[in-house]
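Coordinate-derived values only; no laboratory data. This one's a predicted model, so the numbers in the text were calculated from it and none came from an experiment. Cβ atoms are built from the backbone, for glycine too; each structure is taken alone.
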Structure 1
Amino acid sequence: MTTAQPSPGAGLAAHQAGDLTTAANIYDACLRSTPDNPDLLHLRGLVYHQTGDQVAALRAIDRALAKAPGTPLFLGSRGVVLLASGDPAAACQALESARQGRPDDPKILTNLGLARGRMGDIDAARACHDQALTRDPNCVDALINRGNLRERLDDIDGAVEDLTAAHELAPDNADILNNLGFACLSGNRIGEARRALTSALTLSPAHVEAAVNLSHLDLLTGDFVRGWRGYEARRQRAGWHVASPACPEWQGEDISGRTVLVVCEQGYGDVIQFARHALDLLDRGASVDLYADACIADLLTTVPGVGKVVSDVSGEDWDYWVPAMSLPFRLGLDAPPGIAAAYLTAPRTVVTLTRGAGFCHRGNPRHRNDARRSLPADMAASFLKGRDEAFVSLNRDNAPDNSASPEGMKGRTDIEDFTDLARIIAGLDLVISVDTAVAHLAGALGRPCWLLLPFSPDWRWGLDGEVTSLYPEMRLFRQPLPGDWSSVLSRIAAELDKRS
């Protein structure tokens, strides 16, 4: 008895229903009999893309294009795959070629806008999204993409307008609700953010980004029990990975007399902030070691009571391990973690007594929120040039305009690791910094620090107030409106005048 050959239409139906496994199996069966069918190759490439295999996706779509050169649909899909592969320049080329064949296709236009945005050409990105919505005001993808772009540009009202319109057109799409919630959170529209994120999780209880964003909102507003519990969802993110030794993960059980490895994670500011919780484990009778990158390992050895800091977990033996940012949840903390004194120390033999104020105007440009948290270079330069004080740069030497920068902005070549940075900060009277690891280090060293915060701050700083329990010697200077660094710098200048 001959088994009936599945039809491409059945594969397409499964594909459209979201059954990617069935769709892939049917497409593969059809391709065995017609291996050069460009439409099937294209569809198979889309399934590869949707399941995360961008290399196979590009290979299949390129085979489709070899059989049907210049097909706008295939070129558009090639651009989408290249975007997902992290190659926006090549994506722009493919999407521009697709647009030549279909100049009015809103999906091609908005995907080109995404690629332009990833290339840093914000004006061109916005123009592409606008053109897409001129062609089709109900193009959900274009509304989402323009809304997300507006959020990045601090146009929160515009972002909410676009994403609300997208939600009305696709009410069962949890991704849209998550984006809407994130945009509201970026504008401190707390009630709206909570409603959108809660709705996203009602539609899709396993939606990782919505769960993480909701945990940020809870922490920001002081609901630490729910916030720390929800923040465990970060571990389900595709890119989350920490080094874990061959021992059980600590879940909160008795650890008196046991050895525990705390595995640091995420950015260096997080590493510095959460290193304090080693002291909580010591209070429970454990012996504590830390795992961290080599560039910060030496400095972390100064945390009181820590046994050793390792950068390799192989060949070692502990009773338990725990990710550093899971410690507040496992410890059952119901309030923001505070400290009474500094918990890091710069070795006295290397402290440079430079005095004066240190200045850091930028963070890691790869940080998702860096455009919002870092001070624009021209504003930083204008502020520094207008002051009589000599500012000490706390920026690393990674800026292309280094030679033309004012003294307090120049990147330094003598900061190789965090011990070097601690050596400089420990000798200063004051640190002025945006929200980056420099500020955390100053706080953990017990040095006075003035922290410049965007209107929508990171969850750890709360929504209001000039003080934080995280670091007793820190003052918070908040933007009164989105993007309003001028007011912040005016306040900083007035406070500096009082010190002189």
Structure 2
Amino acid sequence: MSIFRHLIFSAIGILFTLFLGSGCKSVPVLVESNPVGAKVTSSGKDIGTTPVNVEVSSMFSKTLDLLAEGYLNESLTVDASSAPEVRVELVRQMPLALNTDPEGALVFSEDGRVMGTTPYDFFHLEGELPLVLKMKGYMDEEIVVGPANSPELNVELVPVSPGNLFAVLSRNLSDGRLTISRVYSSPTIVESGGNADALVRVTEIMGYRVIDSFSLFPGGDGIALSLIDISNPFENPSASSSIWSAGVDGTGGLVRRTETGYFDLQPTYSPEGDFLFFASNRAGGSSIFRIASTGRGGSTLMTSQSGRDNFPDVEPSGERIFYSSYLRGLKEPQIWSQPLPNGPPSQLRTGFRPRVSPDGKSLLFTRYNTSTESNKIWKMRTDGSEVTELASTGASNDMYPSWSPDGGEIVFASDRGANLEKEPTRLDIWIMNADGSNVRQLTTNSSRDDQPVFSPDGDAIYFRSNRGLAWNIWRLSL
């Protein structure tokens, strides 16, 4: 039996030897890498540095590891079919020292994972890496790390101030939610353009308050504004807003015109100044209301759309109001016309924030242009006909248009001319002829200047701005 077993094993050995001799040969495979010079190992044994020839059995595969300083380790499996060569593109990982002033900011990845606390040293791959820096008492800072940032990136965190807060109320005002977004507010109020001496601050808003919008009294001696009072701005912010009035020269202080507990926004005076129209959630959702400009006598519901009605404006005759509304099921707001006091509304066009011309025949409004992915200013007749886009300049955002008293000019806010990579929230005040020609810039500041309106005599422009780290109304003499 033992002799028989010996003969069997001998036969197997002879056959295996013949098999190896006839078919199991080594095949050279040239392994290259970019960059060259990567160390190549297999099962912990050094083979050489790229480019290097690796002997591979025709019957078996071999796993290789490529190591190069400053690059991710790469593993690959080669066999006879890999011949005559394989090439590996190594992925560079770059060191970065991320510092903040002050130190101690949490570093979050794009998916919300906490990566560490500044100062934070790490490696990142080629390409762009979005990060968010968070620290109590400071605005969240969104940064994108790329090759240009290595080996060190220093970020100065911006303390939370009223001018840094841009209060955005939820689409449905009845739920009372508030989103605080970050806007840049320059600590300086100085004009970079040529109108520095003509600029005067009208209001002096204190505390964590954001001016939502404002309206000039038709006689030119008063101003109505909606103030959003932000509670607990650092964590879980909440807010309410009311309508206030003040002297247009900043005298007399602020006088409350609507009660607290609601979101009262976007006031506009009637042509005679005896009423204020505004958007509010006091009936649930958002509707247009009217009160006496003194605030006495309670409010009257003017619209009852099934969406969100906002940005009212009254035609010079006082017979109609125009407003925009976000209707359920529609992605973009629509402009509506409605006879006063409570006539049936008529839908005009897609757009928002309509403004009636002094002769009552035309409307200015803003509409999103899908081809340029930016807001643009449009003009149409008050019946919705003869729609024209004004002064379009590519991807710039033009918004908040308003008529001059004689209807010959239009003042508006725009980010044209701004460095949007460094100043993504910047807007300046611009002016043009009513046909869109002769466009020129009036204010130049790295903060956000918006909502410009002419004074009734046409000698000045009033606008909202967060320059100086607080939201206020400013006057620019022409």
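Here helix-only ellipticity at 222 nm (-39500 (n - 2.57) for each DSSP H run of 4 or more, over all residues; to 500) was derived from just one of the structures 1, 2, and that gives -1500; the source is 2. Looking at distance in nm of label points 7 Å out along Cα→Cβ at positions 44 and 140 for structures 1, 2, the greatest value goes to 2. If semi-axes √(5λ) of the Cα gyration tensor in Å is calculated from each of 1, 2, which structure is the one that comes out at 68, 25, 22? Considering all the candidates, the number was obtained from 2.
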